[in-house]
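Quick note: the coordinates plus some simple rules give every number you see, no bench work behind them. Predicted, not measured: the structure shown is a model, and the values here were computed from it. Cβ atoms are built from the backbone, for glycine too; each structure is taken alone.
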Structure I
Amino acid sequence: MPIDDITLDGDGLCRIDATALAAAIRERRIRSRDLVDACLTRIEHRDERLQAFITVCDEQARAQADAADRALARGDTLGPLHGIPVAVKDNTATAGIRTTYGSRIRADHVPEADDLAVARLKQAGAIILGKTNTPEFACGAVCTNALRGPTANPWNLDYSSGGSSGGSAAAVADGMVPLAQGTDLGGSVRTPASFCGIVGLRPTPGRIPGVPKALPWNGLSTHGLLTRTVRDAALMFDALSGPDPRDPLSAGGPADGEAPVRGLRIAYCADMGFATIHSEVRRVFDDAIERMRALGLALSAGAPDTSDAQRAFETVRAANLHFSFADLCREHRALCTPSFAWNVERGASISAHELLRAEAARGRVYQSFVRFFEDHDVLAAVSASVPPFLNSQEDVLEIEGTPMANIIDYLRVTYLISLVGFPSISIPCGFTRDGLPIGLQLIARPRHEGMLLALAAELEQHGFAYQVPATSAGL
């Protein structure tokens, strides 16, 4: 919400987007300390019900806000996020701040160094307000763990905020913080963005470098962004993106330039040709496509060939998780949640031949995307195959009577894009009949985030936009 449209009292500051807040701080219309105090007060009053944060850094954040205000008074050079509070998902290392990974195994872990994404946020002038909730080691449909949760959906507190960046999504949607970092392997930014009615960007692997990273060539998981407006996503992406020699995926070719939105060739397919989609999600998606058509955008039905995508993703993901967590899970098996243990242990029997066969299938799916995008600029699909579900539900095992193959099968519409490494953004596009948000997923060629942001910004101006959650006044 623009700063001129709202009062500058404490709670009012929590509804202004980061772009306007950054400008107001530079112009000395507000102080960073007042903004940080407003966010911390909102967390204090509301997070007992929402459970979006595992750790809140109140004293540290206030001290950094005071330092930011002093730097402004001295005339120091400012970063694009100077004085802006941000939240960081609790599977991302923060120096001197407890980082639990949502697990009792790491309940008291305090890293000595920041992940590069956190270091870049700080370099841009951002203030780390706290660490947001995630299922154990980011494996789970519901944002809960033995330390905290479940994180409630700001639109209906009985419902899920989505996994696994649900804490970040709920904090942004509720106005506790203007910006939040997340991670996305199979849809962990896009699903919570859809569930909470906000913007979620998963960039091309390497655009936001992953450092440190045990498997530098692995691009299945990326850092992602959760914001209330598209221009905030662009602002945060600019602060975090850029090559780093320690991440070989960050050394790709040049990013796209500006492209006229009206000339874009947009294909659409709700289910990507292989996913089961809830009827309410499909209804909202179909309406969104008609709204886009009414804007004069060039739309045609179609999708790439998704044959072999399920087997490829599940095999590669399972092998990666087993490599990363098998020893830890074996040593602390009694402390592991069933979902985390299932995800890790299913990779134990995968042979080198099976893994390489899956990588070959992955290559075939990627080539089908390359061919498809020779004739299209953007592909539109749903951001989540289901609407938000009750927090009392542990996993998505069926969709309107259709059984899922396993507990990650409902993520097909998002994990397909992770598999091929194309960038995607989720923006709000409507509501279920029960008033729960639904997201629209837009996908482009690798390194074409600018195109996605431009199209998303255009749609935002025509109603594909964040709205204040219905529970905000009465929580």
Structure II
Amino acid sequence: MTEGPVAAHLRRLALPMVWGILATMSFNVVDTYFVAQLGSAPLAAMSFTFPVVMVINSFAIGLGAGTSSAVARAYGAGDHARVRRLVTDASLLALLVALCISAVGLATIEPLFKLLGASAEMLPLIADYMVPWYLGAVFAVVPMVALSSLRAIGNSALTGRIMVGVALFNLLLDPLLIFGLLGFPRLELQGAALSTVIARGISFFAALYFLIRREHLMAAPQWNLSSLIESWRTVLAVGLPAVATNVIIPMAGGVVVALVAAHGADAVAGLGVALRIEPVALIVFYALSSVVGPFMGQNAGAGKVERLWETVTVLARFCVVFGFALALLLFFAGPPLAGLFSDSPEVLAVAVAYLTLVPFSYAGYGFVMSANAAFNGLGRPLPATLISFLRVFGVYLPLAWAGNQLWGITGLFAATAAANLLLGALACWWLRRDIADRASGGELAVKLPAQ
């Protein structure tokens, strides 16, 4: 990653991840499609779970970002023994975090979802989905760290293949467990969650196999507490702010769900449909941000500041052009896409309102994602956290509340678009300034902790 054209490298690394992340995002879309066949109540129940599931995923993504940043910088500096130690210790940390998530989640299902606005009648359906999900949290968190380690050394192709294979398995298993086909029990909403857990369990074992047997990225266990703590500190120096960065957005999503819930269950279901389609539409931005961090980290570790600056320019141009094209596409394709999930006029009205307005801000949102990944890769997670904090609490939630009061759901969605555009501009300015300061100050690399 430290030699050759920047744009070509990013394209080569991101393309496999497009398919891999598209496959991963299909979990939500496939689950939503099949659950929608059960009726509006199960669909609304799963929509209530979306922000909570995203918070859990945010812990996994944050730990993955911390691992990727540390591993990429060590790899760029040529310290392969350090790479193996970091991967091993980060995987153990991910296992412990997942067990804590399972325990806390199972104990708080009822009070948490009441707080989000779920009715008493909706809680049993929510529990059907979340109990298996919490029990399988280890399969959501640990593979994220393992696959991030593979991307950190430039092996995004293998990561993409694992993600595609797991998603295809989920697609096959979903209808069997939800509807009870081919002799399987009819588990309905619970079946959707079990399919996801089982499929992610496969990714757990596949990722560990490749880390240990193929790439030799895991060291022999060493129960040296000081060494373990030092590795965890290195990972969490970026990982904790990255967790905070990623948790902020779904937490705000929970507030928005509560605001939308005041308009009825159909409005929540409509928002749920839009929020399942949106990640698929943003797939290229997600893929790009997944490789920007390792790319920046390796070049920082190798002292290639000029390549960091070139990367920012490439990202800005791409986000503007692709974001506008994506907005036009969803403006026309959004209504028929939403119609695939529901035929309820009330549900469709909310989903279409979102998909024809918010996408015009995707250029800003796309750059925020890439900029946050870049800061994490450089070992500078604080700007990423502050940008996300400002986007949500400084701009989005105040505008969302005001827009909802003045213009209803349409005003709420307009607030989403405004926040994306404003913070995209801020992220671009901040990252350019950071790289310029790094160059003018003669800082050639982000220093690794003392060995």
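So distance in nm of label points 7 Å out along Cα→Cβ at positions 189 and 349, computed for just one structure, reads 3.5; which one of I, II is that? Present the calculation step by step, with values, prior to reporting the outcome.
Values: I: 3.5; II: 2.4.
Checking each candidate, the match is I.
Please state which of the structures I, II yields 3.7 when distance in nm of label points 7 Å out along Cα→Cβ at positions 149 and 333 is computed from it. Among I, II, the structure yielding 3.7 for distance in nm of label points 7 Å out along Cα→Cβ at positions 149 and 333 is II. Which one of I, II has distance in nm of label points 7 Å out along Cα→Cβ at positions 309 and 357, as calculated from the coordinates, equal to 4.2? Clearly, the read-out refers to II.
Computing relative contact order in percent (Cα under 8 Å, 6 or more apart) gives 24 for which of I, II? Answer by label: II. Between structures I, II, the greatest calculated value of distance in nm of label points 7 Å out along Cα→Cβ at positions 85 and 381 is seen in I. Here log10 I(q)/I(0) by the Debye sum over Cα atoms at q = 0.13, 0.27 Å⁻¹, for residues 373-436 alone was derived from just one of the structures I, II, and that gives -0.41, -1.04; the source is II. Computing helix-only ellipticity at 222 nm (-39500 (n - 2.57) for each DSSP H run of 4 or more, over all residues; to 500) across structures I, II gives -28000 for structure II.
Name the one structure among I, II that P(r) over Cα pairs in 5 Å bins from 0, in percent, for residues 237-364 alone of 2, 8, 11, 10, 11, 16, 17, 12, 8, 4, 2, 0 was derived from.
Details: I: 2, 8, 11, 10, 11, 16, 17, 12, 8, 4, 2, 0; II: 2, 9, 15, 17, 17, 15, 10, 7, 5, 2, 1, 0.
The read-out comes from structure I.
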